[in-house]
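Q: Each structure below appears as structure tokens.
Please treat every number below as a calculation from the coordinates, not as lab data. Predicted model, so just to flag it, every value in this text is computed and none were measured. Cβ atoms are built from the backbone, for glycine too; each structure is taken alone.
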Structure I
Amino acid sequence: MSLPNDAYLAQITPILPVKNVLHALEFYIKKLKFELVFIDEERNPKYAGIRRNNIALHLQWQDASEWGISKNRPMLRIQVQGIEALYKEYQLMGVFHNHTSLEEKPWGNLEFAFYDPYMNGLTFYHSL
């Protein structure tokens, strides 16, 4: 078996921990306009995949005992075309927290950020 000369990283699919997969799906599908790709079972799912455009995420149920442990939650940075339109879309859906705003950052990005219902951080950005 021969290996390719150059490695190519094609895609990343983060797995976000959630307490309730159905509740998380409702947020990501109804509010953030992701589409369901798969779900492991209909009534009491433990794992599901969603997608919007080229961004795929997996949602995985985590036992309540794991939430008692103080640990950092995942933070995702998602590059966007049409960031102003996406900001307005999510603003209308009521997903933002009190201090969420579209801001130009010193590192040359226009971005906004908020947390999903399970404190997974989502930052959407466009390079200026």
Structure II
Amino acid sequence: MLYQGGCHCGAVTFEVQAEDEVEVEDCNCSICRMTGYLHMIVPQRHFRLLSGAEYLSAYKFNSGIAEHKFCRICGVKSFYVPRSNPDGIDINLRCLKNKPRRVRIVSFDGINWESHAHRLAHKSE
């Protein structure tokens, strides 16, 4: 399935290919908890930025590996390159216009990221 998504103001738009039944992570780390991010990790080859590259700002913290991408205009992070899957893209399910038919939300212990990150490695294959 091909899904369309983007930020709140519409400056950043993208499309992503994913199944019509997906599993997403609800992470309890500080940034995900504060923003309500629901993680749908896909291989980079399944993601295409359609517009708004010039409006993206990056934010890195802690290890500096994950590159969080935010719209400079509205502040929404609709996707980013995750530390767990540097060869993938992590889409915020909440930023998709059309949603997968079935979504399974699983808890992810991001507070203890080092102990649990290996559970995400397969998602960008």
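Q: When Kirkwood radius over Cα pairs in Å is calculated, the result is 16.2; to which of the structures I, II does this value belong?
A: Going through each structure in turn, the value belongs to I.
Q: Consider the structures I, II: one of them gives 0.45 for FRET efficiency 1/(1 + (r/R0)^6) of positions 39 and 111 (r between Cβ atoms, R0 = 30 Å, to 0.05) as calculated from the coordinates. Say which.
A: Going label by label, the one that fits is I.
Q: Hey, FRET efficiency 1/(1 + (r/R0)^6) of positions 31 and 63 (r between Cβ atoms, R0 = 30 Å, to 0.05) derived from one of I, II reads 1.00; which structure?
A: II
Q: Can you say which of I, II returns 33 when relative contact order in percent (Cα under 8 Å, 6 or more apart) is computed?
A: Traced to structure II.
Q: For the read-out helix-only ellipticity at 222 nm (-39500 (n - 2.57) for each DSSP H run of 4 or more, over all residues; to 500), a value of -4000 was computed from one structure; give its label from I, II.
A: I
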